[in-house]
Structure I
Amino acid sequence: MKKLLSLLFLGVLFSSNAQQTNSPKLVVGIVVDQMCYEYLYRYYDKFCDGGFRRLMTEGTNCRNTQYNYIPTYTGPGHASIYTGTTPNNHGIVANDWFDRTTSRSMNCVEDSMVTSVGTDSQYGNFSPSRLKANTITDQLKLTYPNAKVVSMSIKNRGAILPGGHLSDGSYWYDFKTGNFITSSFFKTTLPNWVNKFNSDNYVEKCLKGEWNTIMDIDNYAESGPDNSPYEHLLGGKETPTFPYNIKEMTKDSLDYGMFVYTPFSNTYLTDFAIESLKNEDLGTDQQTDMLCISYSTPDIIGHAFGPYSVEIEDTYLRLDLELKKLFKAIEEQVGGQDYVVFLTADHAVVPVPQYLMDKKLPGGYFFLEEHLSDLSAKLTTKFGMDFLDYEDNLNLYLDHDSIVLKGFDLEEVQEFVAKEVQSWEGVKRAFTGKQLYNASMDDKWMDMVRNGYHHAENGDVLFILESGYLPKLADSELARKGTSHGSAFSYDTHVPLLWMGMNIPKQEVLRSIDITDLAATLTHMLYVQRPNALTGKPILEVLGK
């Protein structure tokens, strides 16, 4: 019996040591919100040696990484990165969707059952309760309960979805106070170190300052002219040009929303991440911890100014320096090379469609208001009633109860709507919910829509637009400024994926990789069970195989 117990003890010890010996002490996941793959190369010569360029030259650069579903938005992107599966499994089908039970649009992380912690605003009423799959961070906590997981972002969904259901702390920005906050799903009170960090009033100091280019503006040859007609105007400025006098733009008020339109919010997040490293003792023992950081501001600035703006170039040159500072702090905390960093994006972005049109390239605008009005009229003519209930994310939701009461077949109405939508100029493909729910392999476009479809959250008819097109409610001068994302085309789906650290080979990988392969790779790096809904495949090159 003693011999058996000794063998069992040695078996447990060996199993524990296998993980502790072969896994890094710390894994740091970095998601840059709205980062195009080409930024790595367009700005390469201006990057410092310790940021993006270090990731590209010291580790593995997966140069052909793609999103394998639509819509390519922030919520689905973060959920897919960390669950290793697509929205048809994890359920985060968009940033928001129409909820049939409440007849309103619902945010992907909103939760009326939790309360704000660290603020009296409603910005803390969020949780991962709508995420239907486990994340790799959840799996780490399930397998090794002593592991620590901390996540953070300016956006609530950028912090909540990576941290998963078992996070030891997920923190995001409060637009009322400018502080980092959380919800009662994670904490009852903010840790002392978070309160101390918030008390520094960094945001207030920045709101009294100025955003100017980090280099002489004549050096920004990789971008278009600073004064561009395709960019939004912020804070009452007459032109979208540097410098941005934030104090003047906010009329000397504490406009916490304006702060996130500056690259200083990236600095704010980096400093918060470094404080979390120190105060949560991440990576200081033999048990692997995870730190998840999502930089939201590149997306916020990118929406306003587009991918060829001086503003976005300056943002990335500054973010490069933040990465260098972060990597230095990680190495000081962990010591040696006992860590792994990966960096990717939740989506990329289309050039401003008006810019494409002016360059005589494919692209344009799809104005929803006029098309939906026409569809409602045709439904009334055909069926005697307008069954169109709501539109969100190019999903058309029909009034199921009225269709039944009127004695019509739901599938008949869906097919009628899909046929009408398919005839609209600018629409590439239209699908009914039944087609997607029952679909077998068809083609790339249908597969990407199907991978992003979950019957409870999506509409009755979904459609996708032609390349370079953006949906807008109605035509206006304002509607033709700035840009967005969400499509199945490469400008939205092709993102960076960089790895650096312990046992990561120095190489470039050019074969096709799906974003869902990232968590599958971490599964083997961390010696954990595959998360419950994971469908990705490990990137063997990253594992040195």
Structure II
Amino acid sequence: MNTPFLSLGLQPELVKAVAELGFEQPTPIQEQAIPHILQSKSDLVAFAQTGTGKTAAFGLPILQHIDTSSRETQALVLCPTRELCLQITKDLDAYARFLPNMQVTAVYGGADVTRQITALKRGAHIVVGTPGRALDLINRGRLKVENIQWLVLDESDEMLSMGFKDELDAILANTPEHKRTFLFSATMPPDMVSIAEKYMHKPVEISVGKKNQGAENVQHHYYMVHAKDRYEALKRIADYYPNIYGIVFCRTRQETKDIAEKLMHDGYNADALHGDLSQPQRDYVMQRFRIKQLQILVATDVAARGLDVNNLSHVIHYNLPDDPEVYIHRSGRTGRAGKKGISLSIIHLREKSKLHFIEKKINKKFENKLVPGGKDICEKQLFHLVDNMEKTEVDEAQIEPYLPKVYKKLDWLSREDLIKRFVSVEFNHFLEYYKDAKDLNADLRPDRNDRNDRFGRDSRREDRGERRESRRSASSGSFSKVAFNIGKKDNVSPKVLINLINKQLPNRSIRIGAIDLGKSFSIVEVDSKYQREVVEAFRNARFKGLKLEVTIK
């Protein structure tokens, strides 16, 4: 049973604040982290997904420890993006509403630095900042961190993946030895291990779920289509879920722009978030999304980092990421605060191995779903329309003067005819659009009838690759796949992998087929009769100090 906030050791002012915010019971990460930070003197490494209440987990006990009689900065919270920085600051202010004189200041890039300097001069007990701006203010002598007592690294893995390692090293080098450091993260990449080893003192580790594991409340689905049908599949999914409120993740800025523009042109309530937007444009898009003026936000991973939006129903992977840790962060944006969510991927035939690798990493199975057909979508939309009509509130006073004329105009229609016509006003365009809708679901044999489609270049390349693979296998024996837990980020190349295999099996002449390099994994085709032998040969092998994991695909 969850423990009430008061019995965690929090002072009444903080308990009152969280009660007024509607917090009745602490989340699992709060149950573990709050007593530790309040009562222990040791550092802390905490693993938890986005949306599990991390800010309160470190914010409440730090607020309780702050000495407001001093104007010195006593705590520094570092996070990856402007949006998350502002959200943490807003939350801390809300928790501290009954703590007089508590000052929390946000410092981040893309904003007037002079205003932030002025706020620091007035005194800031807690500073929440992005690494780049925080380091800039430290170098200017405006942000004093020599005497801080608490340092929080929130979404540490995101900061490292965004390239902030040098800034983090420089900031940490300016902080005192005696401080306590709290590291919060969803995953544990190697760079973060090195930071923990270098700057933390025998940290206690707590975890909600397992490291690198997907959120418990998220279902993982995938739809198998040809590459040329990916956008059409996305539209069908959006039509099948008329109340969708989610993020569509794309690989590049250009793809993000293209998909968002197509969706808007086709009448969907969507917009784009990418690196080419100015800060005011970005703020405008995000505000519309937060208040649900937009149902679908199309974004790159970089642009979406640090977004804190509740109640997302779906996360859609228009492309699977190369790095499973990126998938974990993406999918963790739904299914938050005890609610359920769906993370769905639109993949083509040759991405199946990447999907299996992510399944292994998050320790969850993906459920194969069929792209909805026209009949399924029309049925869903019809009952969505009927539900909306049922729930519509009638303003009797406003509509009453018009009703006599309306009744007279429609009195020739029967009840059944009236219902049919009102439903058809909204429903006819779906019936017309999906009247001859084709099946978009791909099987193992690419659809040869779609070769002349002008968007089919990627699919033709995939099909040619499959034919080459088939000819090679037929002429020279079959191949099977093995997965390595190293990839591009480890400076791995096909040559490196071939040399590793030859080194581990020096007395075998093993034929090697296609090699697919991901960011943090690699898929290698080896002669089928040696597949298990290859896996066994790497049982205790290491690569640049990293324990190798080689598994059968």
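Taking relative contact order in percent (Cα under 8 Å, 6 or more apart) as the criterion, the highest value among I, II goes to I.
Calculating mean count of other Cβ atoms within 10 Å over residues 291-298 for structures I, II picks out I as the one with the greatest value.
State the single structure among I, II that was used to calculate FRET efficiency 1/(1 + (r/R0)^6) of positions 363 and 395 (r between Cβ atoms, R0 = 30 Å, to 0.05), giving 0.85.
Structure I accounts for this read-out.
For structures I, II, calculate FRET efficiency 1/(1 + (r/R0)^6) of positions 323 and 483 (r between Cβ atoms, R0 = 25 Å, to 0.05) and state which one comes out highest.
Working: I: 0.55; II: 0.95.
With respect to FRET efficiency 1/(1 + (r/R0)^6) of positions 323 and 483 (r between Cβ atoms, R0 = 25 Å, to 0.05), the highest-scoring structure among I, II is II.
Here mean count of other Cβ atoms within 10 Å over residues 491-498 is compared for structures I, II. The highest value is that of I.
Upon calculation of Cα extents along the principal axes in Å from the atomic coordinates, which of the structures I, II produces 81, 67, 48? Attributed to the structure labelled I. In this comparison of I, II, the computed figure -10500 for helix-only ellipticity at 222 nm (-39500 (n - 2.57) for each DSSP H run of 4 or more, over all residues; to 500) is attributed to I.
Here, each number is a calculation from the coordinates, and none is a lab measurement. Source: prediction; values computed, not measured. Cβ atoms are built from the backbone, for glycine too; each structure is taken alone.
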